Structure I
Amino acid sequence: MNKTVITADSPIDLSFEQASSYGIEIIPLHVILDSQDYLDGVDITPDDIYKAYNEKKILPSTSAISVAEYETFFRKFTDEGFDVVHLSLSSAISSTHQNAIIASMEMDNVHVVDTRRLSTGMAVLAIKGVEMAESGMSAPEIASNLTALRDKVSTSFLLDTLTYMNKGGRCSALAVLGANILGIKPTIENLNDGSLVVGKKYRGKSEIVRRQYIDEKLSTPGIDYSRIFVDHSGLDEKEVQGLKAYIEDNYGFKEVLVSRAGSTISTHCGPGTFALMFMYN
């Protein structure tokens, strides 16, 4: 019997069905909206966030998982005799990692990995961790190997609007105006230190730009073609399936997984965001 469980923070952006199929256990961050405290992916969805913005022009904030919450979560598994390898949201953008570390200090069988990633960039690593556990690798070895692999994960987002970034205080109203007038669609790149920076700026219709983004990202050398995540924050399902088929028809990935971005990404990036997450060899 496999005695190591892989766990992760909710911005991993896996659906309930995807997490269940891989046996990945998820702990939710807090989402504060209109003075109410919700649990990410449990009692609030990205569509709730969009509705609040459209109707009231308000956006939520996110709050880290507390040390006590982590302790309770980890003990669900350790009390059953499991070792835990926990993948935390990048320490460069959240205090969740530090809280998870503190919670694990009294538990010899809990190993916390700072993914330095977010969204399904975390999921790419988590699935690798599941595969390692199934091969019989020990929890400390899994944690060490995942730490070594994290810099090989490509994590980026193509934004359709800067409105949510502006409302969240992450770019100026002037930048939003200029982007709208020029039809600019910027990318956000997740660097190896865990931080986020503005990358290439595309220009044109969203549908065309998304395929340009795919072609440029997937034409780089050294890609691991075992798995890729196609992540989005609420695109039309027909377009999503079309983009998935485009990748399947033109690139040699063994598995193309579709994921809907959760509350954290949706709050900061807004609707229409499209992303690719995969690994390099």
Structure II
Amino acid sequence: MYEHPLTYVEGFKFLGIVKVWDAEFYRKGAFIDSPRLIKPYHLEEFLFVKSKARKEVKIPLTGAYTLADWSFDEYYIRKYIDLDDPLHARSKAKEEMVLDIAKKIIRPNIVSLVEAGANRIQIDEPAVTSKPWEVPLMIEALNESIKGVNVKVTLHVCYSDYTKLFPYIAEAKIHQISIECANRDSRELGLSDEVRIGYSILEYFREYAEWLEVAPGVIDVHTDFIEPPELIRDRLNYSAKKHGDESKIIACNDCGLRTRSWEVAYQKEKNLVKGASLTRDLYS
């Protein structure tokens, strides 16, 4: 989600390999000039998936803020080197870098996908709540990324303190937000607050952005435990009651399933569909 898109960007260079966790590594780099997109980097994959899929496809893209935050800056900071306050200089440089990526890299990618028939886009911003004071910058970059594009947009933020998104999230020009909840929840069945400890954040969305669809994760992607459909049902049902509008709740995973085997991932997804069906039956 970091290295792949930046392979298609001029004005960026890779510097070396860093370790994330366990056996997860990626090449980290720096922006050395104003970025330019060489070619859309998800278009070919989308066209292939679309040709095989029987239903609508949602395409995830790493957002401008995360691409900037996980990179070094060897270009923008030089523009502000004469400012007396070095912290202010770094802030101004990062702001320009993030918005440049949004306008010159992310938006052209989204435009290419929409022109090819995409109706749903997901912007992934896992880095944002590690620096809560920059949440407004992420929101501004997200809005720039989708400016003038007619597409349904989901924002995905994983493994975060979601309270840091408020009240700024109300300014995002999005239709849906995807969040992690299952990882911090219990595996017991039931609808009590003590059992469904991973889903209390739904109250905040009801208070600050009641119009927004929320996709709470009901599948923990960091374990091989196969969630029973009944557990998924209870998690979704509790989320609907906590939010207050069941039509705004969407069944989802906490995050991507790339750390799981094909067999485990497939069974988790089968149960996700079954659990969502059980929940719909409660409200039919």
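For mean projected area of the Cα convex hull in nm², which structure out of I, II has the highest calculated value? Display every interim value, and only then the final one.
On the way: I: 14.5; II: 15.7.
Once mean projected area of the Cα convex hull in nm² is worked out for each structure, II has the highest.
If distance in nm of label points 7 Å out along Cα→Cβ at positions 80 and 96 comes out at 2.1 when worked out from the coordinates, which of I, II was used? Let's see the in-between values first.
Numbers: I: 2.1; II: 0.9.
Answer for the origin of the read-out: I.
Identify which of structures I, II gives the largest calculated value of relative contact order in percent (Cα under 8 Å, 6 or more apart). Walk me through the numbers on the way to the answer.
On the way: I: 22; II: 13.
Greatest value across I, II: structure I.
Bear in mind these aren't lab numbers, they're just calculated from the coordinates by the rules spelled out. Note that the structure is a prediction, hence the values are computed from the model and not measured. Cβ atoms are built from the backbone, for glycine too; each structure is taken alone.
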